[in-house]
1. Starting from the value 135: which structure in 1, 2 was volume of the Cα convex hull per residue in Å³ calculated from?
2. Could you figure out which one of 1, 2 the value -11000 for helix-only ellipticity at 222 nm (-39500 (n - 2.57) for each DSSP H run of 4 or more, over all residues; to 500) was computed from?
3. If we compute distance in nm of label points 7 Å out along Cα→Cβ at positions 119 and 175 for structures 1, 2, which one ends up with the highest value?
4. Given a value of 15 for relative contact order in percent (Cα under 8 Å, 6 or more apart), point me to the structure among 1, 2 it was derived from.
Structure 1
Amino acid sequence: MSHVNILKYGVSSPADTSPLQALKRDGYEPEDILAVIGKSEGRLYPFCGGYHADDPGNGCVNDFSRTLSTHVWEPLIPKAAVTIFSGGTEGVLSPHVTFIVRESKPTGLRAVVGRSREYRPEEIGTLDQAVNVTMSVKEMLKESKISVPQVHLVLIKCPLLTSAKVEAIKAASRVPVTTDTYESMAKSRYASAVGIACALFEFPKNRTVDEVIRSGEIGGIWSSKASCSSGAELEDCHILILASDETPGSLRIRSTFMKDAIDARPILEILDQVKSEKGTVVQTFAKAEADPTGTIRGTRHTMNTDSDIHSTRHARAAVGGLIAGLTGDTQVYVSGGAEGQGPPGGGSLCVVYRVPA
């Protein structure tokens, strides 16, 4: 467990590590870093008189911007630190990195980071992953002496299935959780979210993890404090837990959930609290997804039936625009695909803010 501060800086590309120099100017060294959390975007390169997206940055399976960001940052930070990059900066979302850095004195915010074990391809999105996430989160809480009521966010980067992994599973005469690589992102996110819900005692007493995962149902169980993003750049789960500190400090953290993609009420309630304490928002973490019913408050949406743009991209743009408009900040962490991370069609929401000393 560490007392921590949060700082964020814009980036010019997925490979831009200049924020490290900015962090140093603000008084921190690389060894102080616990986690680097980022939103990465695609880049357009000239091609036959026009442009093509060589690095999609779409938040989907082939989003190499996450891999690039991870590879350039990991050699620059402590080995025990974690990287969590979410692709896709649709709409007004601005590419940036957020640092979680150690502080010697209480700040009001505590954090712990860790990694799960690496998963075999056939374990991704299954009961094995969910159970292992539960064990990992519980162990991190126990070792850090952070109590469950203090937890406001469990941020996880988890693996997904690639075509090569699917073929390797079949070659070993095993059965993958799905043969659709895009669907495997949702399966992995949901398995992680279910694991978090179990670790934080948000699981219904009349259900079991085994029953929930094996049913194939996605979204029936959810955690208001889970934020899970999947990618091809890792084989384990990178885990960050943010919690409040009983010791006073200038940082505050609040968590809740949005009921749907246009639910401004919980955001406004937190912003009212920030205003009452004369504070300023430091960072917002939110999950977003297209409502699986195909409607929002009784009217039809087309996010799930658009053949050109995946629904997660639509959802990120919609929720990102809502949060940016209310907070006045476009450098917010909005991650698409909220299976089990808030109610179906909605998403978990966590805000960190700073109050005058």
Structure 2
Amino acid sequence: MTTPRSSLARSRTIDWDGADILALDQTLLPHEEKVLRLHEVDALAEAIRSLRIRGAMGLGVAGGLGLALAIRRAQEAGRDPVDAAGEAAVVLAATRPTAANLFWGIEHVQNALAGGPEAAVAAAAALVDRDIAANRAIAEAGAAFVSDELLRDGVEQLVVMTHCNAGALAGVEVGTALGVVGALHERGLVREAIACETRPLLQGARLTAWELARLHIPCSLVVDSAAAGLIARGEVGLIVVGADRIAANGDVANKVGTLSHALAAQHAGVPFIVAAPEATIDPECPSGDQIPIEERSEEEVLSFGGIRVAAEGVHARNPAFDVTPASLVTAIVTERRLIMTGAGELPVQPAVAEA
């Protein structure tokens, strides 16, 4: 169980102090580091919708902690904590429909309610340390796979590309895709990391590049549309991304733009690895066709920095995610196993039943 803290440790993106959720406001990065103290479920829901809290693993932790938050507020007000947790689950589940981890975190704590409110709060708090352990395991497994199986003879260092943000900011401490990049860097295998800026909200430019700089990993930033050309010219040796949901057949939903990188990787013969926890795998979703794709506000596309860039009367489509078929994925790395999706090891089912 996580030890309650009075303030958020710098290395943690989200935490629980026994009464409130503490989270780094990611909309202010890289220019300002501000910790939010979230006291109510509605405030947490707003933080998730506005992407103050984001990232597949972070949403799983936030979803579970949201129920703990509801239980604590109900206890203070003399309300039924079970009813409050149920209401919170409905509110939080509606915030980000594509993110499998969010629903997993909510369900995990709901199941713990069978042991009473305190058991549910303890289960929610434990998600913090659980996320850290899972991400460390993913990072090491991914780095071992690359160095032992994928590194070509004579290649001493790699140029690694990633898309969106799947680092510590997307979880609690370590991250998935950036965790793998960091572990490769520690082995001396990374010559350069290329971060795609990730339109329209620039998670790559604002968040991933910031994290890479803090890890002292040489980093270049490119516009999303430049990635395929770099891959095709042989300037990228490895692509590592995270995931927001993985279907039972191995299809992967990730930040919009991922699919184009995977297609370019297949064309160029570049390994394309997905790093994600087991909780991201949705065994109830047969294939990527059944993954709900979140459509966000068109203003995120029509405006930049609060200034409209498109002509009046123009509308926009703003899907937040796209789906990469399993056939384009070299491997999925989780905290428990390596799934060779491109080699036909399907379906992708949970490694073991959750405790």
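Every number in this text was worked out from the coordinates using simple rules, so none of it is lab data. Not measured: the values here are computed from a predicted model. Cβ atoms are built from the backbone, for glycine too; each structure is taken alone.
1. On the way: 1: 146; 2: 135.
Here the read-out was taken from 2.
2. Details: 1: -8500; 2: -11000.
It was calculated from structure 2.
3. 2
4. 2
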